[in-house]
Structure P
Amino acid sequence: MNIAFIGAGKVGGALADQVQRAGHLVTLAARDPGSESVAALLALNPAIGVASPAEAVTAAEVVFVATPAMAAEAAVRALGDALNGKVIVDCTNPVGPGLSHALDSRTSSSAVLQAAAPGAAVVKAFTIYGVEVLRDHRFGGQRPAMMFCGDDAAAKAKVADLIEALGWQPFDVGGLAQAVHLEHMTLLWIRLVRVNGHSPDLAWAALTR
């Protein structure tokens, strides 16, 4: 699959590297191809391509958005119709002062992105953890759960396949209205680890019987 990444920071870089190593064609949508974050990722994985945002997104089937949450809407709106028909994977987390929800829990960053790109299908995924777990989710013989949500069944199936290929347990939690709850799960993980001192090797599991 041809996959574009908007955002090459810690989260975007870790995911782009893993997705490329899983056999997909990955291109960074970079306004500044000479930035430190792009250079660091290419040093880690030189097989990742770099193109302008419009070029990367136009060629892609799936677009990961892994910018800071408050910058994501502008980045998506700037791409306009280039996102029509694409699957957008929203990896953003709206973290506000004091580890609050930056959108006051009134809506989710995923809903904001869906409104900014009505011709695309937004799926919330690759959140609920800090970068430590996103970078390395090997837990012996157990697969941590990767919860995701969205309103488009075909888009969710595509993202579920990616989640499975990367070694997670895909766990569909429903429509895009659930995204705000996944954002709160990320905030809970951050509070547990960054504030309360729990190990960053902390992952959620979905157990059934």
Structure Q
Amino acid sequence: MLNVDEIVNLHESMVVAWHQQSPDPSKCREVPEDFLDIVRIQHAYNFLLWHEEDKARKPNASDQEIAQVKRAIDRLNQLRNDWIEKLDDRLQSHLEEQGVRLKKMAIKCTETPGSAIDRLSIMALRLYHLQEELMRRDVDQGHKAKVRDRFDLCLQQQAHLAEALELLWKGIETGSIQHRAVRQLKMYNDPTLNPEIYKRGQDQRAA
């Protein structure tokens, strides 16, 4: 169900492809059956979010541009987290279909497989853009040396995370680690929970 090598390869190949043609994950109205398709959509929202974050830091960005980018970032971050939950939900369905039962001494963990896949997605983006920096011709060797150090460290962290995810999933599949999907329950996008939104509505009604 969960093949870490396939996930890492998918992340890396899609980052390259999407820099040629940007993805539009909103076209997918329903959760796909194939797990890797869910991985791809979640990764696409990280890809879009990464580049919106870059726009927000342009030194010459106007206040209006920054406001637009901030709203886009909020929307994409919500979708990114929604699809992390969909990854974990699909894995939970798989465990139930397979009849996996928790062992008596099953341990709890602080991170779900979906969250680890999200971190691998971000790492694929970071590695791609660090590699872009290594290809630049308008920088000195000091800059390239700094980037090379970061690139090598990211490769080590990617390998560490991939191995940890593989061990996590094996433990979950055998019932020795408890799988529990975590609900992010973001409040800032909910007009009934964000006081800056619902107080504005109350003020308008009072006026």
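Quick note: the coordinates plus some simple rules give every number you see, no bench work behind them. Computed from a prediction, not measured in an experiment: that's the story for all the values here. Cβ atoms are built from the backbone, for glycine too; each structure is taken alone.
Structure notes:
- Among P, Q, which structure scores highest (criterion: FRET efficiency 1/(1 + (r/R0)^6) of positions 52 and 116 (r between Cβ atoms, R0 = 25 Å, to 0.05)): P
- At a computed 37, 11, 7 (semi-axes √(5λ) of the Cα gyration tensor in Å, for residues 100-163 alone), which of P, Q: Q
- Which of P, Q yields -10500 [helix-only ellipticity at 222 nm (-39500 (n - 2.57) for each DSSP H run of 4 or more, over all residues; to 500), calculated]: P
- Source structure (of P, Q) for P(r) over Cα pairs in 5 Å bins from 0, in percent, computed value 1, 6, 12, 15, 16, 15, 12, 9, 6, 4, 2, 1, 0: Q
- Value 1.1, calculated as distance in nm of label points 7 Å out along Cα→Cβ at positions 12 and 124, assigned to which of P, Q: Q
- Highest-scoring label, criterion being distance in nm of label points 7 Å out along Cα→Cβ at positions 140 and 172, among P, Q: Q
- Highest-scoring label, criterion being distance in nm of label points 7 Å out along Cα→Cβ at positions 108 and 132, among P, Q: Q
- Highest-scoring entry among P, Q, by relative contact order in percent (Cα under 8 Å, 6 or more apart), is Q.
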